[in-house]
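A short reminder: the numbers here are calculations on the coordinates, not readings from a lab. In this text the structure is predicted, and so the values were computed from the model without any measurement.
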Structure P
C-alpha cells in the first residue's frame, strides 16, 4: 500500500489544480500558513494553538472564518488558526508535503475521496476513543454521510462541508412554457429541449447545464444501473452493462440540440452558476452547497429537485470531512475543536445554516433553527431528503489517480466528440492497470 501512496502522490502533484468536486474557490483567510501545533506567541502564554487547514474560499471561506472566531471567543485556553490552502487537491498536495517534512497541521479538512489514501498510510488519528470519551456515537451523525469515515477498523474522519449534486430549476421559465420539473431522463430530454431558444446559429438559452466534473457522470452511471467500480474493484462497473455508454450518448444527444450546455473546464462552476442566475439556462446540475448563494442572488422562482432517474434514483456524495493528524502534539485541544464544530449549536450548525451544506448530525436536523430554515427555504430540505438515494461507488484508494483518467475520457467525449465505446474501452484498460498496481 505504501508504494501506491507514492504513486498517488506523484499524480496529485502533477494534477493539483483539478478538484474532485466544487467547494474551493478564491479568497484567503489572511492567516499565514503554519504547522505542527506550535506554542502560542508570548502574549498568549498558556494558550494552545491548533493549526487547521481548509479548502473553503469566497463566501464559504468567510463562514468558516466566523466559525473559528466563535470557537476562539468561547475557549480561553485554545486558539485555532485557520488557513485556506486552495482547492481540495491543492490541500492534499500541501498536506502530503507537510506530513513528509513533519510540519503538518493538527486538524485538516480532507475531501472525502482522499480520506482512504491517508488512512492507509497511517497518518490520521483514530477518533473512536475521543468520541467515546465525549459520549458521542457514530449513530449521532447523518446517515449517508459516514461512508468515508471508517477505514481499517478506525474512525479517521467526520463529515463537515458535505454535499450531493441536485437539480436546480428556474421554475419561472418552466411555468411560462407550461412545463413540469423532470423526474426521469426522458422527461429531462423533453423539458430541456423545450427550453432552448436559438436565433440563427446562436443559442440564446439552453435547457440544462452542469459543471465540468466527474461527479455528475458518476451520478448518471448509477442512475442507469451501473457502478463506477465492479464488485472486486478489478475494473469499472459500467462497461459490460452499457450504463456508461448510455449515459454519454444521452448527454451528447442533448448537447447536439442545445438542450445541454457543457461548459469549458476552466472555472466551469462559476460559468454555469452565472448562466443560471442570468436565465440563460433553465436547469442546472450543481452541488447542494450552491443553494445558499443562489437563493440570495436569483430574481426568479428558484426550486431544487432530486436528480432525474433513469432506472433508479441515485446520487453520489461529495464535499469534505474533518480529520486529526496522528502527528499532532495538541490532540486534546484539536479534538475539542472538532467536537465543538461537530456537536455544538454555535459550532457547525451556524456554518451549515449559512452555507447550504448538508446538516451532518441528527441533532442539527432536529434543531429549531434547521427546521425553521427548511420551512422558510424548502430547497434545502429537498437536498437533505435526497440523501435517501446517496451512493458512493467510486470508493477506492486508487480513485484520485483514476479520477484524472476519467476526466480525460470526459474531455474526449464531451469536447472532442470522440467515439464513446472506444474511449470507454481505453479508460477501462487504464483503470484496470492502475487497480492492478
Structure Q
C-alpha cells in the first residue's frame, strides 16, 4: 500500500456507495407494492408459504403470463420485483424438498427475473440484499426499529421463525450503522496522520460491533432451531455446490445451458467485508475465494465500497508506526470485538445447524424419522454445509482464526479467551 501522505487530499466518504446515513446498507423505505401491471407476481409472491404447503406454487407459476419488465422504473420498484421473483423461485425449486427438484425455471418467471437482476447487478437467486436489506416494513411508520414494530414484506415457509431470522439479521445490520459511518473517519485520519481521530473512530466501531453481537443473541429468542434446520434452510439453498441440484438450473428463455448460483449466506452481508478490509484481516486462500465470490451477490455499489476500502493506506501499519497507546488499544479492541462476533456466530451456527444435523443423522440411523418431527425431514445434502455452499464450521473457524492473526504481535496472547 502507498504511504499515507501520497494520497490525494480528497476526503473519503460514503456518499457514492448507496449507504444511508441512518440505515447503512439497509434499503430505506422499501416499497410494498409494484405498479398494478405486476399484480400477478405479487398475488403469488405474497402467498409462497401457503402455496408451497399445499404444493400448488409450481402450478400457479406455470400459469403466470410472461410480463415485460419495462414498467419497472425506480430502484425501489426493481428491488421489490427482485425480492418477489426471488421468493417465488426458491419456493418453485424447493417446493417438494430435495428429492423432487426441477431442472428448469419456466420463462414466465425466469425471463423477467433475469432482466431485473441484470438491471440491479444482482444474481437471479435470493440474496441477503433481498431477504434482509429490502424485505422490511414498520407497522407504525413513526415507531422504532424493534421486533415488535417490524414485519416482512414477503416470506418463505417456516412461520414466525422466518420472520425472526430475517428481522434479527436486519437489526444486526442496523446495529452496525455507527461503525459504517466511522470507516471514513478512520481512513481520513490515517491519510492525515491524525492519531486521535483514528483512535476515536475505532472506539466507536468497536462499540458498534459489540452491539451487533448483542443483537445477534435475539436469534435464540425469535428463531426455533428445529424449524430453521428442518424447514427454512432448504429455501435459502442455491444450485451451486449443492448435491441436491448438481447440474444447476436452466432459466428458460434466457439460455439453454444450466446456470449455478450459491444460496443465501451471512458472507453476503457487506459489513464484515468492510471491517476486514479496514483492519487488514488476511484470510487464507480457500476462505478468501469464497468471500470474494460472495461479493458478486451484493449490490454493485456496496461491492465497490469494499474494494475502495481495501485500496486505502494500511491502518494496521499506521497503528504500528505511531507511538500512541490509545491508538494501539483502540485497534486491539476493534479486532477483539470482531473476533468475539465471529466466535459468537460459530455458537449460533452450532445451535441452529450442527446440533440438529447430528440429531437428524441419529434419527435416520435408528429409522425413527416418523417420531423425529421437523428435524428428520431436513435435506441430507446440507448437513455439513452452509446454504451458500461452504463447509460451514471449518470455514467459520478458519475465518475467525485469521481475524485473530490481525492482532498486533505483542497483544495476541491477551485475547485467547475469545476462542
Structure R
C-alpha cells in the first residue's frame, strides 16, 4: 500500500516538475521569439539582436555549473520558485525601456533565473524518477513544451500591443512558482525515509563526460543559432512574413517536445548512446534541408531538425549524471546549462556574418556541428543506470 502511495506521489511530482519546467523554459524561448519585434519596432541589426541572445545565455553559461556545484553540497529546493519568478521578471521588463543596454540587463536577469532553476530541478526530478529514462523524458518534455509555447505566447501578447505589453509575460512565472510548492512539501515529507544510504554512488568517468559535453556544445550551437535566426530566415525562404517566422519557431520547439518523449522510449530498446549517435546524423541532414530548401518543405525540415536535436536531450542529462554519479548537480548544470548556453556565444558571430553576407551563409556552418557531435559520441560507453535513486538528507 505504501509502495503504491509512493508511486502516485512520485508521478505527481514529475508532472508538477514538468509543468513548472515548461513555465521556466518559456523564458528561454521568449528571448528568441522577441527578436523579430525588436527588429521591427527598434530597427535592431542582426548583430544587435544576436547580442540579446548572447546576454540571455552568457551569465547562464557560467552560473548553471556554479548552482549545480552548490546543490551537490546543499539541497536548495527553494531555488525552484525563486528562480522561476526571476526568469519571468527579466523577460517581462525587457520591452519597457527603449535603451539597448537596459534590454541586455533585463534578459541577463532572466538568464540568471533560468540558470538557477535547472540544476536543482534536475536533481529533484532524478530523485522522483528513480533513474527512469522515460520519467526524465517527461520532465524534459515540460521544458520543450515551454519552448514551443514561447513564440505563440509572445506573439499573442506583443503582436497586439507591441513591446510595451511584455510585463504580461510574467504570468507563466507566477504559475510555475506556485506549482513548485507541492513538490517541495512532498520532499520535506519524504526526507526522513531518504535519510541514510539511499543515494546511488559510483566512480566518476570524467573522460566520457568531457566527450559528452563536447557533443552537447555542438548540438547547442545548432539549436541556439536556429533559435536566434530561424524566424527571420523563414520569412525570407517562404515569403510568409512574421506569421511564417512565428510558425517556424513553433515547429522547431514543438518538434523538440515530440523528440524528447521519443528519445526516452528509443533508449529503452537500443540504449542512450546508440540513439544519440543516430540522432546527430539525422540532424546534420535536416539542417542542410533548412538552409538550402525553400518553400513549404522548409517547415518539414525544421521539424526534422527539432526532432533530431531533442531525441537525445533528456538522454544527455541522464548520461551526464551517470558519468558523474558523485556530482549529479554539477553534471546537470553542465549538460543543461553550460554546454547549452555556450551556443549563445556563437550567435553574435553568426549575426556578424549575416550582416556582412546573408543569413544563408551564416547558417550553413551549422550543418557541420551535428557531425562533430556524432564523432564525439562514437566512443562513449553506455553506463549502467542505477536501479533506484534517493538522496541522503543534507544540511
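Computing Rg and Dmax of the Cα atoms in Å, for residues 165-284 alone gives 20.4, 62 for which of P, Q, R? Don't skip to the answer; put the middle values down first.
Numbers: P: 15.2, 51; Q: 19.4, 58; R: 20.4, 62.
Label of the source structure: R.
Given -15000 as the derived value for helix-only ellipticity at 222 nm (-39500 (n - 2.57) for each DSSP H run of 4 or more, over all residues; to 500), which of the supplied structures P, Q, R does it correspond to?
Q
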